[in-house]
Structure P
Amino acid sequence: MANPKRQPAMAHTSQYSTRMVVAYKYGSLVFAGIGLVWAVVFAVMGWWWMVAIETAAFVTGIAIHLLILRNHLTFGILAGQAALMMIVIFIGLLLDVPTAEAPRVSHIYMLALAALGYLNYQREKSRAQLVLIGLCLLAFVALASAPLATPFAVQMTDMVRSIGSWTNAIMATTILVFCIHAMQAEFVRQDTLSHDLVTALWNDEFDLVYQPQVDLSQSTIGAEALLRWNSPKRGVVSPVEFIPQAEKLGLMVAIGGWVLEKGCFTLAEWGKHPDLRHVSLSINVSASQLMHDDFEELVRETLDKTGADPQRLILELTESMLVTDMELVIAKLDRLHKLGITNALDDFGTGFSSLSYLRHLPFQQIKIDKSFVQDSVKSERGASFVKNIVHIGRDLGHTVLAEGVETIEQHALLAHVGSVQFQGYLYGRPMALDDFQQRMENEAKRPAPKLVRAGR
């Protein structure tokens, strides 16, 4: 339906709410500021090795901030959490040793780090994030429950300890409150998004755009239908934000059914047009759709209802859904292919592909993932990898389509190694239906282009 990887690079951050980004971004700056303040304090006191520790905290906070600004959220947050956790533990054991006059307070930062980790886990669930959250909570309990210290703990004056306790307590609590507010706002946002998604389905707020697919001569031979949501309240909402939520709500079967029917009606209309009757249409299928008991019947009924030619319909599936129930998936794909439909394996190479089962899966087309296409012109290793994918696909009797092609160099290399179909910004961005049909009419008026011979 909509593949997040086909969005522009900057759109990648749209899967995070503004509040979450703000929580990560400014939380890192606050931590960096605390580190800088204490680095200055220790520099005045002449404790240079403590200056080094606090400088490390400052640098870590700034690094996380810069990674977030450059849209490297996943790496930045996980690496930053691990680094900050170690710094806080080190400070707690070496510097912030509790006394009768001043209690330990640095461990409060562990709760703030755990809260930030939970926000990140809601965005992208991973075992690494759960482990970090657990470690932060364990460290908090340990530091809060016992006067733990290293043999090299620094004995500071009561005045400095007292000022430090108040300062760190205020700053850590501020970060924690900010995180809690961000979490509450995120839950509200998700609830609102869920309601708006249901409303969008009923009010027909979704639409399809079409990205051209071309052959060696760069003549348009097909298109991929991509889902878009233009909300009256939210404006244009990126698929990377609403598709995961639709999956959680169980709406993808209904939304996918709408996409299938809309696409098949379009395909049927193209069949009546002399400039469009040869064009195929690729439609993405989610795992929940494919595994639904009535999916095959829905496809048959939709084809009958719309009059679309199944020979020109391509259903795209990602590798990740193939690990659910392999035998059932194979049986479903076999029956779909018997209807005349082409089954395509999308984002080939990014998931769980292995030759052992790829050989038995009833696919007729494989799509090389954008990441491999981009790497193909950067190194000999990248080019060799793409070449091997193309050869594997062709040896198995599959049509090979390279997606995410953005430069002439990428096209030339892919054509040389044997790819025969292409998709990407080099040939056209996703466009409205009228624009795509106009493109085809314009192509029909031009002289036939000179063919480019594929390499072996």
Structure Q
Amino acid sequence: MRLTTLLLILTAMTLAAFFLGRRRAVAIGGVGPARRLHSLPKYYGYYASLWCLLPGLVLLLAWAAFSDTIITSRVVDSLPDVLRNQPAAQLSLTLNDIRNLAAGQMVDESRRAEFAVAAELYTELRIASQRILSGLIIAVSFIGFAVAWSRLRPQFRARNHVELAIKVALIAASMVAILTTLGILLSVTFEAIRFFQQVPFSDFLFGLTWSPQTAIRADQVGSSGAFGAVPLFAGTLLISGIALFVAVPIGLMIAIYLSEYARPALRRVVKPVLEVLAGIPTVVYGYFAALTVAPVIREVGAALGLDVASESALGAGLVMGVMIIPFVSSLSDDVINAVPRAMREGSYGLGATKSETIKRVILPAALPGIVGGVLLAASRAIGETMIVVMAAGLSANLTANPLESVTTVTVQIVTLLVGDQEFDSPKTLAAFALGLVLFVVTLILNIIALQVVRRYREQYD
């Protein structure tokens, strides 16, 4: 039985358990004022459906996690000694050929006969495991429903049990998020430590030259292997600063206009139109920056007698600023609208004008949310890659001139990890060091934002 069919069967059984449990509750407890149930009938249905769903779902997840390992172990045990005693890398290639042959894909004709028996065994084990899984899931789901059915009594606290299950699910989801973040941090940190064992930390953090091409031969020229990341940090700050300089004032003014001055009908039209900008792929912004904005900047610069590079930080920053305007405007608009109406009316009652109310009351009260929106926009700008590649270039140039070509940390990470790379060279490991720096910078930004939020919230709580 296919996995999709099995999931559909499990879903159907869960829905049936809900309706049967609800019907059972109504039957034993009555309806209307004379109802003798502790909880609403729907909670009894939820309780029965949870007992039907969770055992089957746990079994399905366990099968997905361990079935391939068990089947592969059985297949390896059936291989001849010559194949079974291969090095780990070669054995992995052999197992991959067996899987391909079992799936009907092309393999080396010279080895087809050699792997035929193993591929047949692999197919048989997969079919048998799926059949066993289907029977077990249906059986445990039915048993779970039977257990829940036996507990359905008028005095049974179904709502408490359902709420407890929801609480546990929320805690589990939170733990998944925390553990995922921790896993990402540890993986990046370990690889970065390997990089710093080969390249001094001071050279990376304070070096002024970025040339990650390591020499293969002793007499090779142009592969100095300089890993000074200051030009990347400078380029990232320059482009992100230009983007925030464009997005923050414009987005904040848009939010103030939509929330305080615009008519409701106009707001219902303008806000969705602005939010469409957030859904445009970044590659489209990159084309716009490379084909429209960059030529305009060059022409204007030439008319003013300025030397403008074909790919400049200014062009990338301007387009990136347009891209993140919806993040600032939409979040700020929602936060400003959330300010209590009583604060506005109190300000007007004291004789303040609309502009004074906005400056002295609304914006300070909404500042925590506005800071959050700006932080989100800054993170989006720092992590952008496509616009920088198409509009700012790939050259690591240490400059504060927005008319010159620069690159960013994220662009270099992508460049270093593209293609077939060995994860034991400083060139590849440098990407993880850059990623670790980005993580630390983002963490510092979050800490600063939390301090600002905490400081201003104390005035209005």
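What follows draws every value from the coordinates through simple rules; no lab data is involved. As the structure is a computational prediction, the values presented were derived from the model and not from experiment. Cβ atoms are built from the backbone, for glycine too; each structure is taken alone.
Using semi-axes √(5λ) of the Cα gyration tensor in Å as the calculated read-out, with 53, 24, 20 as its value, let me know the right label among P, Q. Display every interim value, and only then the final one.
Numbers: P: 53, 24, 20; Q: 50, 44, 19.
It was calculated from structure P.
Which of the displayed structures (P, Q) returns the greatest value of distance in nm of label points 7 Å out along Cα→Cβ at positions 410 and 426 on calculation? Can you show the working numbers first?
Numbers: P: 0.8; Q: 2.8.
Result for distance in nm of label points 7 Å out along Cα→Cβ at positions 410 and 426 over P, Q: largest is Q.
Identify which of structures P, Q gives the largest calculated value of distance in nm of label points 7 Å out along Cα→Cβ at positions 26 and 346.
Numbers: P: 3.7; Q: 5.0.
With respect to distance in nm of label points 7 Å out along Cα→Cβ at positions 26 and 346, the highest-scoring structure among P, Q is Q.
Out of P, Q, which one gives -19000 for helix-only ellipticity at 222 nm (-39500 (n - 2.57) for each DSSP H run of 4 or more, over all residues; to 500) as computed from the coordinates?
Numbers: P: -19000; Q: -25000.
So the calculation was done on P.
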